[in-house]
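Have a look at these structures, which come just after this line.
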Structure P
Amino acid sequence: MPGILKKALLVEEEAEVRNRLKGYLNKAGYLVLEANHGSEALAILNEQIPDIIISDAYLSSMSSMELCRRIREKPLTAVVPFVLLMEEGDTAMVRLQIGADDYILKSASAEELIVRIQAKVERFRTLRELVHIDSVTQLYSRYYFDRTLADILKISERYHHDVSLSILDIDDFKEFNDTFGHQTGDFVIRSVARFIRDRLREVDIVARYGGDEFVVVMPETSKGNAAKAMTRIQNELGRTFFQADGLEQQLKVSISFGIANYPTEATTDYELIHKADQELYAIKNLKSNGPWSSLKKSSVAEK
């Protein structure tokens with residue numbers, strides 16, 4: 001997701017080279033994720049998505065070609081810039097053969113390294129935000145979600161991993177717009193979006209699905225663990241108050257969610273979304289018509 005902190009994944013077996021390049025990157029404001037070999041790099045990428053991946057061209061335990069292939073087949077890392085570290089005299093054709101975006105000599109100065117990397121990172125961030133980011137919430141867009149979910153399920157099928165998907169919306173959102181206006185409504189949407197995003201893993205995809213609806217895709221997550229994560233967020237949000245500009249009142253917000261799991265409840269992206277949406281609808285219906293509906297908390301609390 002967009003943010004101030006820049007992250008670089010450095011895959012290098014030689015400790016001396018790795019430490020020197022890490023020093024260059026740290027001074028330029030990068031958080032450096034370190035890996036000694038390809039399998040370690042892939043494990044890191046299951047938890048965090050960097051802005052750039054810098055790898056030795058000649059890894060021993062897993063070739064840079066295989067590492068690049070594995071990175072490119074994952075939807076979340078497919079377009080992350082992949083740069084090779086090469087020795088003097090190595091042919092630049094190597095980078096073309098494996099699909100890398102660029103190469104840098106290990107002997108490069110700090111200035112050259114940072115200039116070349118920064119250009120790739122800025123371009124990557126700009127393109128990602130233009131195409132994949134919702135302008136109101138700064139979450140992933142519906143366009144990105146639609147293009148990504150099917151790919152995630154294909155990879156999960158290949159490696160026999162669960163995927164859980166949650167659709168959620170803001171309870172009584174129309175009341176915020178009707179009572180306080182659309183600017184406050186947008187404030188509520190942004191606040192809830194940030195609240196959800198900050199409490200999930202970086203590898204989880206959080207997208208604005210439309211209006212006051214959000215969708216969360218949790219790779220390698222059972223339905224039970226997904227429900228625990230979403231319930232925790234729901235409970236924390238219920239204890240939180242938000243202060244919008246121009247309002248004396250503090251706003252209290254609640255959410256409802258439905259969850260579906262691949263492959264136990266669905267085998268396609270359409271089925272997964274439909275199942276989660278059905279569960280959300282059932283829960284919303286219970287909230288509206290159940291015996292506790294008259295006890296529903298007010299969405300506005302005095303300071």
Structure Q
Amino acid sequence: MPFWIPVTLCAALFQTWRTALQQKLRNLLSINGAGFVRFLYGAPTALVLLLLCMAATRLPLPAPNLRFLVLCALGGVFQILGTNLLIMAFGFRNFAVGTAYSKTETAQTAIIAWIVLDEVLRPLAWLGILIGLVGVLTLSLGGRGLRLRELAAAIWQTAALCGLSAGLLFAATGVASKMANQALSGPSIVLRAIFVLFVTNTLQTLIQGSWLAWREPRELRKAFTTWRSSCWAGTLSACGSACWFTAFALAPVALVRAVGQVEVVFTLLFSRFYLKETLRRTDVAGLLLVVAGVMVIVLAGR
């Protein structure tokens with residue numbers, strides 16, 4: 001099995017765990033505040049990971065350049081805006097439509113990576129992406145029964161536009177992080193990936209922290225006073241992003257995002273066995289489709 005696959009699975013698991021913690025933080029912080037702590041406390045964790053990687057590889061820190069810094073800043077801003085748009089989509093009454101359209105991220109990633117990075121996928125990989133997309137849509141719609149015709153008609157709804165835009169920005173984040181890695185020189189892809197993470201997290205902390213200082217100074221103070229809870233969200237976020245950025249550097253971004261859809265599987269398993277919630281038939285069907293799509297993609301990568 002290629003190394004990027006277990007790394008991606010770890011990324012999805014860390015992300016699921018971090019999301020669960022952030023849901024609890026929403027009772028303490030605003031939308032921007034809950035998003036900010038993942039970068040504020042993620043940057044120190046990224047620094048520790050960077051130092052450990054340098055010690056393990058015995059390699060020097062890659063030399064940054066202007067192209068690298070610009071790409072890190074762009075990727076960081078894309079991620080911040082994408083997260084806010086996704087939360088906005090959740091706030092509308094047509095929640096299912098916004099969520100479903102945000103899950104087009106994998107297909108959008110494949111298109112952007114093809115145009116920007118010239119990453120061409122095998123037909124079998126496209127089949128796996130399609131199967132996974134159907135599975136994620138099934139889970140997102142939660143048995144609401146929206147048909148393709150209804151989804152197409154709903155595309156101009158605000159929630160749908162927010163969801164599509166969020167998916168586009170998350171796709172752009174993955175491509176930007178890979179381009180930032182490629183802008184560096186050095187023999188270790190993993191070291192470069194963690195350096196990208198550290199610089200991106202630091203820039204995100206400065207960017208969103210400045211916004212909070214201007215618009216929500218109270219939330220900025222609360223981000224520090226809630227450190228006992230917030231630091232864990234930041235730590236898990238940094239560990240997950242380190243895995244994402246490493247996988248992006250090792251494999252086509254679209255394949256990484258497609259395999260990363262197992263995040264929804266982890267979420268539902270957490271819901272069933274930890275929270276003791278009941279799974280519906282549509283949930284089981286969606287889970288099976290997502291797993292089948294990942295298996296097809298794994299076969300395509302061999």
Suppose FRET efficiency 1/(1 + (r/R0)^6) of positions 40 and 88 (r between Cβ atoms, R0 = 30 Å, to 0.05) works out to 0.65; of P, Q, which structure was it derived from?
P
Taking distance in nm of label points 7 Å out along Cα→Cβ at positions 32 and 256 from the coordinates of each of P, Q, which one would give 5.1?
P
Quick check: -14500 is what I get for helix-only ellipticity at 222 nm (-39500 (n - 2.57) for each DSSP H run of 4 or more, over all residues; to 500), calculated from one of P, Q. Which structure matches?
P
On mean count of other Cβ atoms within 10 Å over residues 208-215, which of the structures labelled P, Q is highest?
P
Answer label among P, Q for the case where log10 I(q)/I(0) by the Debye sum over Cα atoms at q = 0.09, 0.15, 0.16 Å⁻¹, for residues 104-279 alone, calculated from the coordinates, equals -0.42, -1.12, -1.21:
Q
When percent of Cα pairs over 28 Å apart is computed for each of P, Q, the largest belongs to:
P
Which of the displayed structures (P, Q) returns the greatest value of relative contact order in percent (Cα under 8 Å, 6 or more apart) on calculation?
Q
Using FRET efficiency 1/(1 + (r/R0)^6) of positions 72 and 184 (r between Cβ atoms, R0 = 41 Å, to 0.05) for the comparison, can you identify which of P, Q gives the largest number?
Q
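Bear in mind that the values in this text are calculations on the coordinates, not laboratory data. Since the structure is predicted, the reported quantities are computational estimates derived from the model, not experimental observations. Cβ atoms are built from the backbone, for glycine too; each structure is taken alone.
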